[in-house]
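Alright, structures below, take your time with them.
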Structure I
């Protein structure tokens, strides 16, 4: 099984989890579909496109979306002491980080968004020792 699985809306049938062209499971709602993905140690494969700001698409700037909602962004740092690194951010929940490669940035957004939907890392406000990527 892949480490990235597609989740799609299946009209009048619920939500499907798909690996390539194979339907793995059909579930009643989005949260159940995302939980199915998390339970398999995978993450949801988001749609990626160039970020457009003021009608321009910067070369190293990409937006992640799920069902036409923009959910995150990755961006390569071009100048300064961190030049060449990639910054990533998941809009829901505010998880973010800086990593050496584009693939790691994609991983960060997809993992954070997948886990956010199912509240996998949810802790009561003020819980000590909480970190979004510590299991």
Structure II
């Protein structure tokens, strides 16, 4: 058996890289990283020590149904403050689902990027109760 060291990156499809870059940089506050020229458009962002890779495919529609459903495929980002995150997202007209009492042990917020890719933002419930 081999040993897994850590998750390195998550890769998502983007149909419009400029819209996606604006969302991840300006709304979620991620730092854009240098990306090699692969011969196709995309972008890389830092999420802590891990990365998010966006790959352009104008024909791809990863989620035809744009309803927010926390049971669909998504990735999660830990945030510092639940209420501050909700306020920021609402102030920036991002549609969200709030799940402060999730049985997962996390107070969760779900949103999606311009292509409908689901994102979970969360704090541990023990930290949420202190806020």
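Can you tell which of I, II yields 13.1 when mean count of other Cβ atoms within 10 Å over residues 69-76 is derived from it?
II
Given that mean projected area of the Cα convex hull in nm², derived from a single structure, equals 10.3, which label among I, II identifies that structure?
Clearly, the read-out refers to I.
Given 1.9 as the derived value for distance in nm of label points 7 Å out along Cα→Cβ at positions 53 and 85, which of the supplied structures I, II does it correspond to?
Working through the options, I get structure I.
Comparing I, II, where is relative contact order in percent (Cα under 8 Å, 6 or more apart) highest?
Values: I: 15; II: 24.
Largest calculated value belongs to II.
Work out the source of -3500 here, i.e. which of I, II gives that when helix-only ellipticity at 222 nm (-39500 (n - 2.57) for each DSSP H run of 4 or more, over all residues; to 500) is computed.
Structure II accounts for this read-out.
Any read-out appearing in this document is the output of simple, stated calculations on the displayed coordinates, not a laboratory observation. Treat the numbers as computed from the prediction; the structure is a model and nothing was measured. Cβ atoms are built from the backbone, for glycine too; each structure is taken alone.
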